[in-house]
Structure I
Amino acid sequence: MASIHLIERTDNVRKTDKTKNEWESGNWVVSEEVAQKLIGGSLYLHRGKQHPSHFGGKILSYRVEQSGPAAGLVVFTVKATMDCKDVKTDRKGWSKDQKIFADTPVPEHS
């Protein structure tokens with residue numbers, strides 16, 4: 001299953017459905033093609049490349065912002081899960097504050 005690790009510096013995460021534990025995280029520079037492939041996979045948010053994830057979950061869907069300063073950027077809808085928290089990833093493979101896996105290895109918890 002695919003996954004994406006993102007460096008999240010602006011706390012742009014908001015709860016959208018309290019009863020379902022669903023959240024939105026954006027505004028990410030990700031192509032629609034990649035975003036589509038990530039549905040069903042995992043999203044991990046990190047404060048830095050060497051920090052364990054502080055938030056994450058299963059990617060349910062995505063949307064592309066249509067207007068304003070974030071126009072064209074991707075917003076993911078995620079069901080938060082504890083197994084996506086405190087996950088580390090290798091320093092190698094990061095590009096523009098993101099790291100994408102086509103197949104997810106077993107996460108390394110800190």
Structure II
Amino acid sequence: MREILVVFLLTVGVAFSVVAAVGLLRFPDLYTRIHAAAKVGTMGLGSIVLAAAIHFNNLGVSIRAFLVIAFVFMTAPVAAHMISRVGYKVGARMSPKTVIDELRDEDQKL
């Protein structure tokens with residue numbers, strides 16, 4: 001039963017990672033690409049590390065795996081936000097399909 005769960009989690013993790021890679025290739029601008037890499041990549045990595053923790057069935061490995069998952073889940077959204085913010089500040093162009101630029105309104109207030 002444990003092997004089936006590990007295979008399922010690995011499959012889910014690989015699927016999320018493939019979706020993240022496709023998003024990086026297909027999305028039109030920095031902001032949507034960062035979104036794909038941060039959200040979907042985090043879920044893929046979380047599933048793969050959880051599969052490793054279940055596979056090894058060792059307390060030390062499990063603790064390290066959960067610490068890695070917690071670290072990635074806490075830092076990936078912050079890093080994606082900061083990369084997007086810096087991209088905006090240095091003038092990375094938005095997609096022509098972008099309707100609202102909320103940061104432009106915020107920068108004009110300052």
Structure III
Amino acid sequence: MAVRSRKRLPLTRFIAPLATLMILGYFGFHALNGQYGIRANLAMKAQMVKLEDRLAERTAVRRKLEARVALLRQGTMEKDMVDQYVRSQLNMARDDEVVLMLDDTPFN
């Protein structure tokens with residue numbers, strides 16, 4: 001009985017490792033540069049910090065405005081005080097009123 005053996009080419013033993021390296025390279029590249037990769041994750045974290053700071057600022061402004069509105073609700077201020085405050089903010093006066101313009105500087 002005759003047994004034939006083929007002689008392997010020297011390049012055939014490098015095909016599997018080369019294919020494995022190519023696949024690992026592909027996935028490694030996309031792990032760094034892909035849409036959800038490491039660089040994108042760092043950029044999203046930086047943006048998240050900025051947005052959290054913005055949220056904190058706007059939350060503080062909202063609390064201040066809510067406190068001011070709470071002072072204007074019925075039962076906490078008199079209607080005359082609300083009327084005076086609104087007219088001073090809008091810079092308006094009635095026809096029958098006299099307006100005196102004073103400097104903010106103290107008297108000498």
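Source structure of the calculated read-out (helix-only ellipticity at 222 nm (-39500 (n - 2.57) for each DSSP H run of 4 or more, over all residues; to 500), -1500) within I, II, III: I.
One of I, II, III was used to compute FRET efficiency 1/(1 + (r/R0)^6) of positions 3 and 67 (r between Cβ atoms, R0 = 25 Å, to 0.05), and the answer was 0.30. Which one was it? Attributed to the structure labelled I.
Name the one structure among I, II, III that distance in nm of label points 7 Å out along Cα→Cβ at positions 35 and 59 of 1.0 was derived from. Write down the numbers at each step before the final one.
Details: I: 1.0; II: 4.4; III: 3.1.
Attributed to the structure labelled I.
Computed over structures I, II, III, mean projected area of the Cα convex hull in nm² reaches its largest value in III. When FRET efficiency 1/(1 + (r/R0)^6) of positions 19 and 91 (r between Cβ atoms, R0 = 30 Å, to 0.05) is computed for each of I, II, III, the one that comes out at 0.00 is III.
I, II, III: which one has mean count of other Cβ atoms within 10 Å over residues 27-34, as calculated, at 14.8? Could the numbers behind the result be given before it?
Numbers: I: 14.8; II: 17.4; III: 11.6.
This value belongs to structure I.
Values in this text are rule-based calculations from the coordinates and carry no lab data. These figures come from a predicted structure and were not determined experimentally. Cβ atoms are built from the backbone, for glycine too; each structure is taken alone.
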